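Heads up, there are several structures right after this.
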Structure 1
């Protein structure tokens, strides 16, 4: 009976992986691409890790698994809450098969760690290493290996050199943990590199510009990951199923766009005390507001404490918001690529929790819902942003094309894994 190995590269786009493989930065990955099936994959909407990884590990869309973003308003409040693994309404694939043993390392949005037949070390956002670890006996191993649940991205605001040093340290500890847990008996091994996402946020410009002082550092980080990929690939058996994937893609960030500022300027969002920058200050008269990154909710009467839109007026508010963002331009560039209504992208028992609209930014425009900015357009330290239509899926066999959709979505991954493993077990 074959095993299943899943390697995640958080945020890595199809084009970047292909480019680094072709240029010899990732030779082991190039070999897998040559011998396997390599597809572009669509991310979730919105294209954020909490939603995408929840869809990957459950095979469900947000209206089925209940995770729509990194933040939510609990029912009848304007108080920001931060959903975690306890809020996932559908079990992860490793929770549905207790007869098999699973090793799960650093998958985002799996905190706090749940009991399972195996080992789980939760990925970000993980607030406490002890609560991020199951079983508890693993905690001493992690501490001895100087394991950290995430990179300290605040260091990048001090200096990129400090950030890169911490990025490498965190990565090496992650690799040490994989090597330790690989020694155990298991049926499924899932291991995610999340430092890739952090690196591309801060240093996408270094990837694109060969003359950038950190260009080699960028390549070196991926070269190290490729070494580990080669190491893992060398350990698998012919009956094993080996997948690599990302949860979303990446691209150059031109400008941050503050969605709530646009809603406020157009009169859809009203805040008590004028410029108070807290969601708890949403005032009567608000027709719509946004939660990160660009999920727009109609402020319905009866649904929110200061809801002011009657159900019969909801459609006119939605049309008004659509018109507002359809017409939005910056330097004569269209800011919004597409506006999705909830009915287009969500289906399931938690449909009522879904945002009424989801905005997808045009290339280079990074949508944000925070109220801290006083400007609609700005540019911070990040040089890279998430993208929706160029995640990747790579399987270590060529003869499995019929099992993989031509244009897979993150919701398809669990089913693809099941089909691949069923086929191998039937041989």
Structure 2
């Protein structure tokens, strides 16, 4: 079978890019089609700030009869591409029929574009944005995904590995059943830390969320600095993130922790909008938006009262390293779970945590969360050579770096 690659560069090929997924997942009841406009925003330089330091391309694939059989996106984030062993780009939003030749044609098209832009390797499937959404290939737990989590056919694993992709890191998502009480030990720690002098847990109201932007940025840039290829979040990225998130935020899902007035940690959780958006099949017209806006007032009260929204998803959780042995994680989870339960929520997905972060995995186990799904991120070098896997965030190394930085800060203050 011969295949033809087309670059997405007009309305016809753009529409074809979205039509592919409906052909692939026809009859698959677990699949929830992402909103077309949300995915399109990722490839729009006017909406995606990553274009200020990167570029992207999309391709669709047709067979000899002209039938759509696949698609792929390729992108380069210049802030991270050159921090790897070799310049590394990415591929994502891959969809394909169960045919290795077709998949190889798509991967080759992405590889060619990346190589022309001086890349020597590619990761995938990833997103041309932060890794909290549409990142990784689903390999275990083929159930309905939470909002923002990728879903794919089981045979995609064979297609990626058949091309030469190899594991870079694993991503585990666990689920917390909040109908039941938290483990007794965990609850005792939570209550103890909540009563400790100088410790404060605040759930900002949605309309005051922008006021917590500085606290978020401070904790995020401090807590994530030890992650591989970390880049600090900018004010521009944060402003866009909050502007979008404000419309779907629920106060129970946004606890912030302070120690003697200093921002120390936070959890950002969002309602699982896939429970609401599934019937839309990717289309979010004007009437759909008006109806959604009306029903989502008062923190989605209309949906919650009818049992149509019972799940949430933690997309990011962070505590400054110097406070990570204080029990703040327990306090953050406890204060949000209590309120979420009162609002009628039953399950919270904790997604995702990489195998490079054993401390966070241990926290998931400690709170009583159970496995729900596994994604993987792959890498392939164009020269076929081996490369190092993602590095483990070692607790002892992190503690040492924190101590060194603290001592340096004291020294600078004395000079």
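A short reminder: the numbers here are calculations on the coordinates, not readings from a lab. On a predicted model such as this, the values are computed, not experimentally measured, just so you know. Cβ atoms are built from the backbone, for glycine too; each structure is taken alone.
Among candidates 1, 2, the computation of relative contact order in percent (Cα under 8 Å, 6 or more apart) that gave 30 used structure 1. Looking at volume of the Cα convex hull per residue in Å³ over structures 1, 2, structure 2 comes out largest.
When mean count of other Cβ atoms within 10 Å over residues 121-128 is computed for each of 1, 2, the one that comes out at 20.8 is 1.
Taking 19.9 as the value of mean count of other Cβ atoms within 10 Å over residues 57-64 derived from one of the structures shown (1, 2), identify that structure. Spell out each step's value before the answer.
On the way: 1: 23.4; 2: 19.9.
Computing mean count of other Cβ atoms within 10 Å over residues 57-64 on every structure in 1, 2 gives 19.9 only for 2.
Which structure, out of 1, 2, was mean count of other Cβ atoms within 10 Å over residues 9-16 calculated from, if the result is 23.9? Please report the intermediate quantities before stating the final value.
Working: 1: 23.9; 2: 12.5.
It must be structure 1, since only it matches.
83 is what came out when volume of the Cα convex hull per residue in Å³, for residues 305-360 alone was calculated for one structure; which of 1, 2 is it? So the calculation was done on 2.
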